[in-house]
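J.: Following are the structures in question.
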Structure 1
Amino acid sequence: MILCLKLWNSDHGHVIEACKNSLEKLQLEYLDLYLVHFPIASTHIVGTTGNTYDGDGVLDIDTTISLETTWHDMESLVSMGLVRSIGISNYDVFLTRDCLAYSKVKPAVNQIDTHPYFQRDSLVRFCQKHGICVTAHTPLGGAIANAMCFGSVSCLDVPILKDLAEKYKKSVVQIVLRWGIQRNTIVIPKTSSVQRLKENFNVFGFEITE
């Protein structure tokens, strides 16, 4: 088991404090992996993961904190022994490239939204080329995100995926997860169902071929 937590937007200027606070709540001495949740520094709010907005409903961004500063604070967590590995989340290829340029400890992981409707091949290949593990935090596609970005509720309704599921005697979910695994990405589907959890694990006994 790997314990992974994320640094929230409003804690970019308070990285060490935020990490220590999480460790105290969990009664732990260190974390296996700590990620920068979003490449955005918002106004600091103590003890919450909420965001603040101005009078026009625009996210209140803290322009005094750079992503480079945040990353160097993340690196300090490693040297202090509070975190074993550090990574990024929701970074595009340009931000990932920049992080590699200014980092002393390179990101171990980039956790991104990627699935059959949103493959992001250039980003995935770039990360893998530079030794950054890609984790798909929405490997099945989020219903709301798909509706907004792709005009479809779920990539699980794609006919070709249904055909593959029938061919391999698997569910469409298993086909999509296997597709992600064969891209050498880590897939972390979310479920509250024990039955679906077991189904999600049963994706290693076959391989999708051309």
Structure 2
Amino acid sequence: MELKWEDEYDSLYEEQWEDQIGVLPTAKVAADIFDKNDCKIIMDLGCGKGRHTVYFAQQEFNVFATDISETAIAETKARIKELEFKNVQFRQHDMREIPFDDNYFDGVLCVWTTGVGTLEDCRRHINEIHRVLKTNGIVIIDYVSTSDKQCGIGDEIEKNTYINNIKGEEDIPYHYSTKEELEELYSSFSGFFIKPVDYNFFDRNGGKYTIEAFVVIAVK
């Protein structure tokens, strides 16, 4: 499968200062790519409160909303019930151990989830995503870059991995990725495309801030 998605990214990422509770441009790109490649069964891996689960359900995909947090699953279930969608299922699990059969999903979306943990944790979730994707299945996933202003803050426990990195989450390790590292991690896929992106927001005081990341689009 040929990877030619640069134009879709460039057009969507012209929309600056995305609302933190809105649908991220990455999810909009993912829905378009999944639709064009006839992907029907989609996992929203690390669904959080379900904003992208709702968006994908609206696009008429068959969605599996999954998260390690029981609270997140409960909140997403409540939203789906209120909206009366029938095309969403739920599963609580760790993304390093995905409880689905091999070759199960046509597509996987995973945004704002992968930074927590170590490099080995990244390797484990990538191996699991590869396992549960069908042949020619597509994953769209993001990673916070070493260019991000938070990288380097705290105590480095391994290369580009820090604790005491984020206030209130001092004991949680956060890993920051390089393009070269991601190229190695996704080498088992038949093809992949890596693009640097900025997620831009306003904080509570009206100030602007940016998360610098990479989006990976990979085909099994």
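J.: Have a look at 1, 2 and say which one yields 1, 7, 15, 19, 21, 19, 12, 5, 1, 0 for P(r) over Cα pairs in 5 Å bins from 0, in percent, as calculated. Provide the component values of the computation, followed by the final result.
T.: Values: 1: 1, 7, 13, 16, 17, 16, 13, 9, 5, 3, 0; 2: 1, 7, 15, 19, 21, 19, 12, 5, 1, 0.
Label of the source structure: 2.
J.: Upon calculation of distance in nm of label points 7 Å out along Cα→Cβ at positions 33 and 177 from the atomic coordinates, which of the structures 1, 2 produces 1.6? Could the numbers behind the result be given before it?
T.: Numbers: 1: 1.6; 2: 1.1.
The value was obtained from structure 1.
J.: Once relative contact order in percent (Cα under 8 Å, 6 or more apart) is calculated for every structure in 1, 2, which label goes with the largest value? Don't skip to the end; give the middle numbers.
T.: Numbers: 1: 14; 2: 19.
Across 1, 2, relative contact order in percent (Cα under 8 Å, 6 or more apart) peaks for 2.
J.: As an exercise: Cα Rg over 2.2 N^0.38 Å, for residues 65-136 alone, calculated from one structure in 1, 2, equals 1.19. Which structure is it?
T.: Working: 1: 1.11; 2: 1.19.
For Cα Rg over 2.2 N^0.38 Å, for residues 65-136 alone, the value 1.19 is produced by structure 2.
J.: Related question: Hey, distance in nm of label points 7 Å out along Cα→Cβ at positions 73 and 129 derived from one of 1, 2 reads 3.2; which structure? Numbers along the way, then the final one.
T.: On the way: 1: 3.2; 2: 2.1.
It was calculated from structure 1.
J.: Also, quick follow-up: helix-only ellipticity at 222 nm (-39500 (n - 2.57) for each DSSP H run of 4 or more, over all residues; to 500) computed as -11000: which structure among 1, 2?
T.: On the way: 1: -11000; 2: -8500.
Source structure for this number: 1.
Coordinate-derived values only; no laboratory data. Since this is a predicted model, take the numbers as computed values, not measurements. Cβ atoms are built from the backbone, for glycine too; each structure is taken alone.
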